[in-house]
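Got some structures for you, see below.
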Structure 1
Amino acid sequence: MRKKRILVTGCAGSIGSEIVRQLSKNNDIFGIDTNESGLFSIQNECGMYGRVGDIRNKETVHDIFSDFKPQMVFHAAAYKHVPLMEKYPEEAIQTNIIGTSNIVSESKKWECLEKFVYISTDKVVNAHCIMGISKKFGEVLTVNQGKGFVAVRFGNVMGSRGSLLPIWEEQINKGRPITITDDRMERYFMTIEEAVSLVIKAADDGIGGEVYILDMGKPIRIIDLAKKIVSHLGRDVPIENIGIREGETLGERLMTEEEEKRAIKKGQFYIIK
């Protein structure tokens, strides 16, 4: 992917900022985020263009497309924390549904647009929490646009903001126990760098109307991960079970049973069309 005008929404987030890092050397990047400090930081790091703004605002979205005329869009902006979205569902609706609809609708208006990539999550599978349901809307909306519109679905990424490792690191540094929600809980994991490199490959390979699902191997029990970290530290760090939070599940899947029957395996992806 070279010499493209690329718009990254949520460019100051964990996934969005890594997309910028991997693509900024050979492309012109424009980013939008409500996080002013994060946007300032990634601008300075990568020399990209950027705007503080909200995808909920149709006029803001239209202005960006009018000024920058992107050839590619990576839509990473979203609210992602399950318990918070259970408490404030209207915010998930405004950003994950209405904001996504604004970006998709504006993208359809511009002939210069070659590819639209929606960053999805394994929480859309059999979704029962507000975050998963609102992200599922965006995934379905994207692939239903057809040619040029692709969704990429994956599980947890190591070290992302608000994920396990940064939380545990802070707890350890403050002399607190490592907290887990349930001994039986398990999740899929991948590094941010690897996940984003596969997102970019899916953007290159995708024709439109597909969901690309990253092959993330086997899920890992959270308790086993915590024990490995404690063992690596070489000191006694207690592990405290705090119970499942609202909206969470013990396990997650990358596909529904119906999707598994028709998914095509290709390299590091399962592809559903």
Structure 2
Amino acid sequence: MDLNNGKQYRQLRQFRDEQPAEWEQHLVKLIRSRTLPVEHKLVDGYSVGTDTSGTEYRINSHGCRSKDFAEIKHKPCIVGIGCSITYGTGLDPEEIWIHKLAELMNTEYICLAMPGSGLTVTSLYAAEHILPVFDNIQAVFTYTPPPNRIDMPQLTDFDESSYPILDQDIRVKSLINIIEQEPYTATDTELLRAVEHTAFIQYEKDRLLLELATERHNVPNFVLDSQQFDQTDLVKHNQHTYTRARDGDHDGAELHTDIANTFYTAFTDK
């Protein structure tokens, strides 16, 4: 595999520039690689499945845990962007912060979140295919993933690159998870040395993309840094009342209430 010949880059560049509808399908495939339950079935146009905790997930055709886009694209709507917290791993929809925030604002919502991932794919999808299409987006709200999330869209095998792009078996994995799950090599050591700064710069670029895209479409944009929020007096005061989600690894509905209320205050203040 020649990594320097640029063949795959040229193929992707031409595909993105000349086939925008198919490019959207490609991004949706990446999103769904992180959002679809392992076992799921198609029910009324939604991919429906449960995890080991018994939590049910209804994923629309765009990979989002929210209503079908055709149903809400002309209604007042907010967008929530993030990782597994925003996705609501281990929680029912009404327990998730974007759902709670939409109730406070009396709007519909798009839950654009990829568990175990950063903002690379979701920020691009929001900029290219959400903001230009929806008629009445009230605001975009981002609850940032943990640091060191470097998203890596990857082919499941080298020979996938020989197929047309939409036929390629592709998924998104986090670089840090790949390294943590495999024995270390010299290459891994080099990658680990790059994680902190690379992830920070990538996060800043994703954040700036959303800022510029929302400004272009005259949509308010709000970012809540999860690491900074965790250190606020509000969270420290309420932490003793926080429960866990049913999966046992994520915070429960009480944290989501605090996130929703914080975003709502920022929105109403603005």
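Bear in mind these aren't lab numbers, they're just calculated from the coordinates by the rules spelled out. Note that the coordinates shown come from a computational prediction; the quantities given were computed from them, not determined experimentally. Cβ atoms are built from the backbone, for glycine too; each structure is taken alone.
Ranked on distance in nm of label points 7 Å out along Cα→Cβ at positions 214 and 238, which label among 1, 2 comes first with the largest value? Each step should come with its number before you reach the end.
Numbers: 1: 3.5; 2: 2.0.
That would be structure 1.
If mean count of other Cβ atoms within 10 Å over residues 78-85 comes out at 20.1 when worked out from the coordinates, which of 1, 2 was used? Let's see the in-between values first.
Values: 1: 20.1; 2: 25.2.
Clearly, the read-out refers to 1.
Of the structures labelled 1, 2, which one yields 17 when relative contact order in percent (Cα under 8 Å, 6 or more apart) is computed from its coordinates?
Working: 1: 17; 2: 20.
That value comes from structure 1.
Identify the structure, out of 1, 2, from whose coordinates Rg/Rh (Cα atoms, Kirkwood Rh), for residues 70-125 alone was calculated to give 0.98. If you can, show how the numbers build up before the last one.
Details: 1: 1.04; 2: 0.98.
This value belongs to structure 2.
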